[in-house]
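Structures given as structure tokens follow.
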Structure P
Amino acid sequence: MEFAHLEVCHSRPFAPTRRVALGHLWLPGKGTPPGPGVLLLAGVVAAGVSALEGDDELLDKVEALLDDLDAGRRVVQPRVQYRFQTDVHGLDRSRHRLVGGRGLLHFEIDGHGAPLPQVLAALYAASKLASGARPAAFRLVRRATRWTGGIDQHLVDFLLGDEATGFRRRAGAGHNGQRFDEHWALRVLGFGAHEEPGRSDIQRRFRDLVRDAHPDHGAEHSGAGERIVELTEARRILLQTA
């Protein structure tokens with residue numbers, strides 16, 4: 001059974017220009033929050049961001065666009081390598097669905113197109129939702145930008161679960177029995193226990209704290225190496241899944 005549908009229209013391979021548009025949309029909001037339409041958008045974002053893992057500069061630009069759309073700011077085109085438009089003539093089409101049955105949900109992500117325009121289209125689609133649905137939609141989409149795993153039931157659980165069960169972080173034990181887990185990493189990077197910082201927030205905080213911890217910037221030599229290793233591990237935990 002199909003619960004939601006997103007059609008992304010995008011430039012064909014080797015096209016001289018990069019364009020993205022929204023095709024047929026069916027993004028219902030009724031039912032158990034966050035609603036199947038929002039869940040599909042978050043799934044498309046998670047799948048695309050996972051495929052783009054490693055390109056931090058590009059992902060920072062994606063998150064900056066997310067911030068602008070969430071705040072309702074005007075977005076000058078082109079943005080993040082693609083021009084968002086309404087004209088779909090001559091564009092290729094990727095179709096993504098949220099389907100399920102017998103109490104289970106799963107994503108059908110069309111993988112024939114490049115991942116970036118899929119992510120951009122999902123963000124623009126979130127900005128087109130009714131005003132009452134947009135805040136929850138952007139919260140879930142922001143969470144989706146932190147996914148680096150497979151497109152499977154774990155992703156569904158990640159998006160629908162709470163912070164403690166949703167993130168599949170690798171937990172280990174450090175000295176004195178200290179566990180290297182999600183809550184430890186949030187604390188090390190100076191975030192609140194219930195915050196869900198975006199990828200660019202994590203990277204920015206990491207860079208600031210590493211600079212402050214480095215002897216070249218006035219920090220004590222004693223313990224600097226251990227502190228930087230600790231910060232690096234905290235960043236890894238928050239950016240990657242096991």
Structure Q
Amino acid sequence: MGMKTNTTNLAIIIPSYNDLDNIPLVVTGIYAVVPHVHIIIVDDSTQVEKTKLAGLKTAFPKLVIIERAKKSGRGSAVLDGFRKALENKQIAFVLEMDADTSHDPKDLEKFLASAQKADMILGSRYLPDSRIINWPLQRVIMSRIINKFFLRFLLQLPITDYTNGYRMYNRRAAEYLLTITLHETGFLLLSETAYRLKHAGFTIAEVPITFTDRKYGKSSVTFFDLIENLTGAFRIRLRKE
């Protein structure tokens with residue numbers, strides 16, 4: 001795919017909350033694809049989990065782990081990771097992905113092959129070549145309704161997946177997101193960042209991904225979170241800034 005497997009100008013941000021069982025699998029998978037990539041884990045876990053997570057540095061010495069005092073949301077974790085990554089002037093791209101094994105590291109090849117096509121490359125679960133594996137049917141139906149009908153109708157962006165957190169940004173787009181005020185938190189920030197980037201003149205492209213339900217633990221997303229996506233979309237659309 002024309003990808004440089006020794007990419008050193010890419011930083012991968014992984015927001016984490018009690019995902020100790022999953023993270024070694026994710027990190028191992030990433031290094032198998034891009035051995036020299038920078039990985040930054042932003043962790044909101046309990047103290048017991050933090051202590052265990054710190055032990056990963058023995059197995060993966062290059063890991064950077066940012067420990068936060070409390071659970072403050074996926075969105076702010078990603079932005080904290082961006083800030084840390086961009087301290088390194090060599091970083092040209094930052095990518096966010098989940099800690100729960102739902103995002104396949106092998107799909108990194110698709111992101112890197114498309115890196116020059118747009119300012120933000122979004123991994124979509126709903127393109128013709130995308131695959132969803134082992135996700136409960138009710139979650140698939142709810143997600144498709146929210147993405148295909150409500151969010152697309154309200155935000156009107158040229159994308160198929162507003163709520164998936166497997167995304168790559170070039171440095172200019174990431175820096176822009178750190179200079180503006182983002183009002184939403186958690187998964188809602190995913191919709192807000194895409195909306196704000198598009199309306200600031202940045203370009204967005206999508207690549208198909210394979211999305212697999214987490215191997216360990218339970219999703220932190222609730223029915224309330226999904227409903228909040230809908231009300232949040234109204235807030236995003238109505239804001240003047």
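Nothing in this text is a laboratory measurement; each read-out follows from the coordinates by a stated rule. As the structure is a prediction and not an experimental result, all values here were calculated from the model. Cβ atoms are built from the backbone, for glycine too; each structure is taken alone.
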Point to revise | relative contact order in percent (Cα under 8 Å, 6 or more apart) from the coordinates reads 22; which among P, Q | key: P
Review point. Where is Rg/Rh (Cα atoms, Kirkwood Rh), for residues 144-199 alone largest, in which of P, Q?
Key: P
**Study point:** Source structure (of P, Q) for mean count of other Cβ atoms within 10 Å over residues 16-23, computed value 16.5
**Key:** P
Point to revise | Origin of the value 3.4, where distance in nm of label points 7 Å out along Cα→Cβ at positions 24 and 208 was derived from one of P, Q | key: Q
Practice item. Consider the structures P, Q: one of them gives 7, 30, 33, 19, 9, 2, 0 for P(r) over Cα pairs in 10 Å bins from 0, in percent as calculated from the coordinates. Say which. Key: P
Review point. Upon calculation of distance in nm of label points 7 Å out along Cα→Cβ at positions 88 and 192 from the atomic coordinates, which of the structures P, Q produces 4.1?
Key: P
Check your understanding: Here helix-only ellipticity at 222 nm (-39500 (n - 2.57) for each DSSP H run of 4 or more, over all residues; to 500) was calculated and came to -11000; which of the structures P, Q was it taken from?
Key -> Q
